[in-house]
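Q: Structures for review follow.
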Structure I
Amino acid sequence: MEKAINLIVFLAITYPLGIILGVIFHILRILKVISVLHWGRFPHWQRKIILVSNHPSLLEPVLLPLLFFREYLFYPLKFVPWSTPDQKNFYDPWYWFWLRPRMIPIDRSSERKELQSLFQMKRILNSGGIIILFAEGGRTYLGESFLYSQKGKRIRILKGGLGWLVLKTKATVLPVWIEGADKFLPPADSPDKLFSWPNLQEKVAIKIGKPLKFEGSPAVGREMATQMVANALLKLADEEE
C-alpha cells in the first residue's frame, strides 16, 4: 500500500514539480547565475551511481538532482536520484511529503539507525538506483574536523559508511564540488531559521569530477576508499573554472 501511495505522489506531484525546477535550473544557467563545469565527465544515461558532493549550504540538495534532468524527463522512474536528508529536519515535517517517494532519511540519533539507512542505500544501488550522498554528515561549516585542499578549500572528514557502500555495491562514484552556494543561500542568521534569503547577486559553480570505480581492488578497504573519494573532491575543488 505504501509503495502504491508513493508512486501516486511521485507521478502526480514530485515529477511535475521536478520538471518546473529543471526548467528554472536551465534558465539560471542561461542567465549565468549557475554554471556547470566539465559536463563531458557526467555519466549520462548510466545507473548505479553515488554522487558525492561537498555540502556548504542547503542549496545542494535542490541543485544536484537537476543534473539528471535530461534522463529524469524521459525515464523518471529509472533515473530520478534518491536524496539522503536528515530525518528530523528534512523528512519528518509534513511539508516534505512530496519528496518522500525519492528520499532515504538518515536518523542520526543512533548508529543502528544510520546503518539501516546504509543498507537501504545498498539495496537501491544494487537494483541500479542513483543516490546523492553528502558524506560530510552535515553542512561543512558546522563541522569541527576538516580536510583541506592545496588551495585551502575544506570539507569535513567523510563518514566511513561511504567507503563501505562503495565497496559493497561497486557503484560508480561521481565527485561533485559546489562553489558559492553558501553565499547564494547563506546560513541562517538566527537559530529559529534554517537559512537566510537568497543573494541573487552571487554566482554558483558546479564542478563535475571524473567518475571513480573501485572494482577489482581487494587491497582497498573502507577507510582507504573513503579517503580516495575525499582526495578526489579536494582535487576537484582546486581545479580552475
Structure II
Amino acid sequence: MTTLVVDIYEADKIDTLLHKYHVSTVRQNLVSLGLADFFWLGNGGIKYTLEHKTARQLCSEMGQRLDGQLRKHSQNADVVGLVVDGIMTPREGGGVNFWKLAETNEIYYKYGETPIGFEVVQAYLWSLNRDGIYTFNFDSLDAMALGLASFVSNSLKVKHNTLTHHVRSKPVTWSENPYVMTLMGLYKARIGEKTALTILKHFGTPYKFFYSDYDEGVSVVGKDVFTRAMKAIGRTTL
C-alpha cells in the first residue's frame, strides 16, 4: 500500500477516503517543511507536493497568499500542484458561483459566490499550468481522494511513452557548446537551442546576458523569455 503524507491541518475525513482507495496516510506538519498539504515520493525519488484549496479559498487567495505558498513549495519539491475542492461556474451579471456535490452524489448545491470574474480565475489557473504548477479540480472530497490515489499510484510507475505514438514533437537537438547548454539548462526558463544561439550572438556569454539591462534583454529575446530567465537565476530587480 502506498503512503501519502498529509498535513496535520487537513480534515480527518480525507484519511478515511484515501484508505478506501488503498493509500495509507501519515500525518505531519508539512508547512514547517515548506511543503503543501499532501506529499509523497514517486519513482526515482521525485518529490511531489499538492496544495489543497476550496474553490472559495482559491478565489480569495490567488495572486496573494497562494502565490507565496506555491513559490515556497517549488523550492522544496520537484513537482508542485494545486487541487481545488469545489466547482466554479460563471454567475449571471459577473462573478463566480461555488458548488459542491451532495453526499448522495445525486445533486449539486451552491455554497457561496464571489464578484471576482470567472475569466479572471481561469486565467490565473492557466498561468499556473503554464509555469509548471499542475492544477486539478474536483467536485467532492471523495473525488479528490480518488484523484490523489491515482496520482500517487501512477507516479510510482516507470515513465512510459504511450503519447509518443500519437503526438508528433519537434526533434531535440543537442549542442556541445557549454554556453548553449548553460542557457538551455536554466530551470523553468524554457530556452531552446535557437533562442540560446540568438542570446550568444548578441551578448557573447551567458554572464553578459544575465547582467544585461531590461530594455536590452527584452529587445533580444522578448519580455517573456527574459523575465523567465532572470527569475531562474534569482534576479528580482530588472
Structure III
Amino acid sequence: MIQAAIDLHIHSCLSPCAEMEMTPNNIVLMSKLKGLDIIAVCDHNHIGNLEVISSVAKAQNIILVPGLELETSEEIHLLCYFPSFAAAGEMQSILNPQYQPILNREDIFGEQWIFDSDDKPVKKIENLLVAATNLDLYTAVSAVRELGGAVVPAHVDRQSYSIISNLGMVPEDLKLKTLELSRHTTPEVFLNKHPEYKDKKFIFSSDAHALGMILERESFIELEELSIECLLGKIK
C-alpha cells in the first residue's frame, strides 16, 4: 500500500477568484516543491486548463486527476473527478448549455484565462463561471457517474455553498461515500457536530486560490497504486 500525499481541490487562473499566479507551471512546480503525489485542479464550472496542467504535471511525475468544481442550481459545490480527459470533456459538453447568461465582470470577480504550457494566456472565458449552473444536484451527480467519475460534496463544514448548509443534510439516496472538509476543521471536530456522518470517508483539501495555499504533505490517501483509477475507486 502507498500513502499518497494529495491535494484534490486547487484552482487555476481560469477561476476568477484565483490569483493570476495560478498558472499551469506554477501550480505543478509548487505541488512538486511541497511533495505532493496526486493533485486535482477543480476550476469553477469549466475544465479549460486541465490538459495543459496534466502535460506539465507528467514531466514532474505528479498525477493530475481531471476535476471540476460544479455549482448546482441549488448553489451546492460538488467536486467532480473523472477517469480521463475524454470523460471530463463530455461533462464540459453537458455543462455548456447549462450556464447562466451572465457576463463576467472582471472588475468585481477577476479574469478567467485558459493558458498554454508556457503559461501564456490563449483564451478568455467571457461568461461568469462562479454562477450556479442550471443542473440540479441529482442530475449533476448522475451525469458524472455515467461518465465513470466520482462526486465529493465540497467543503461540507462551511456555511455557504455546501450541501449541508443549503439542504441541511447529505441525502442518503445519493449514496455519496466521501465528503470534503475544508482546511479549517478536522474529521473529529466535524463529527462532534454531525455524528450522523460517522460512516463517511473524508478528504481535506486546500481549495487553493493562491500558490502558498497548496497543501504540504499533510493530507493522505492509502492506495494500492498511484493511479487515477485507484484513487477514484477509493473515493467511490
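Just so you know, all these numbers are worked out from the coordinates, no wet-lab data involved. All figures in this text were calculated on a predicted structure; none of them were measured in a lab. Cβ atoms are built from the backbone, for glycine too; each structure is taken alone.
Q: For FRET efficiency 1/(1 + (r/R0)^6) of positions 141 and 213 (r between Cβ atoms, R0 = 30 Å, to 0.05), which of I, II, III scores largest?
A: Greatest value across I, II, III: structure III.
Q: Comparing I, II, III, where is distance in nm of label points 7 Å out along Cα→Cβ at positions 53 and 205 highest?
A: For this comparison of distance in nm of label points 7 Å out along Cα→Cβ at positions 53 and 205, the top structure is II.
Q: As an exercise: P(r) over Cα pairs in 10 Å bins from 0, in percent, calculated from one structure in I, II, III, equals 7, 31, 40, 19, 2, 0. Which structure is it?
A: Corresponding structure: I.
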